[in-house]
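What follows draws every value from the coordinates through simple rules; no lab data is involved. Computed from a prediction, not measured in an experiment: that's the story for all the values here. Cβ atoms are built from the backbone, for glycine too; each structure is taken alone.
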Structure P
Amino acid sequence: MLLSVWYVWAIAGVALAALEVIIPGFIFLGFAIGAIVTGFLVLIGVFGVNVPLIILVFALLSLAAFFAVRKVVGVTKHQRKIWTKDINDN
């Protein structure tokens, strides 16, 4: 099956990382990390051909990577922009 080949996961990880560059916000970076780590685990033969287990591990790794990236990068508490000067003020 296609999902049990390591380079498919590596290509998906690189594509998701490129998508993160195009659409910033640290949304796709967790998925990219999950896909690359899953590809490495498939490469060393941890799962065999068990595709449902591979998908489950990808989902768990992506979720963990997403929260780790959010923890490292951080989200400021008050992200609203407060305008103190209007463009029409002279």
Structure Q
Amino acid sequence: MSTARVTSKGQVTIPADIRNALTIEQGDDLVFELTPRHSIELRVVKRRKLSDLFGALPANRPFPGKEAAREEVGRALGRRHKKGKAE
């Protein structure tokens, strides 16, 4: 069993053996759920990088490249900006 102390700011350092067992890493979120018996269930929500989602959705067209994508986004933002000023 591991223990930790709560600081004056309400912070707790999770003991290394618990972090390792639950594979808790920097950037992960922890969800605390209070049970009816006043104990806590802890869930780890892994933080995912945007690059981890690459290929998750089917491509409707080939990727035109970074520069073409940036230009397209720039044009769309320009149209949005012009539309906002016209109103």
Structure R
Amino acid sequence: MDDALRAACARAVHVIAPDGERIRAGRAVLLVMETLGTPGPWSLLARKPWVWMVEAVYTAGAENRGPLRRLFLPRGDACKPHKDD
């Protein structure tokens, strides 16, 4: 992995499709969800104009990871590793 790809992966999830195509961000999440067979309208959301909304929501979330993490993840001892007694 070169430095440019490392930096890009820090900003967005990347997937290499079976045909070798590199897919990133919201489109990558949609592909993973559909491939895993997770229930949802993934193929519909991958089409225009819905995919633009998916990308916008993904970008907003990626740009606000810190505040979202603090909002949705537990605080305090719940985030610390437990020691075996």
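Key figures
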{"item": "With relative contact order in percent (Cα under 8 Å, 6 or more apart) derived as 30, matching label from P, Q, R", "result": "P"}
{"item": "Mean projected area of the Cα convex hull in nm² from the coordinates reads 12.7; which among P, Q, R", "result": "Q"}
{"item": "Of the structures P, Q, R, the one that -10000 was derived from, the read-out being helix-only ellipticity at 222 nm (-39500 (n - 2.57) for each DSSP H run of 4 or more, over all residues; to 500)", "result": "Q"}
{"item": "Answer label among P, Q, R for the case where mean count of other Cβ atoms within 10 Å over residues 23-30, calculated from the coordinates, equals 10.8", "result": "Q"}
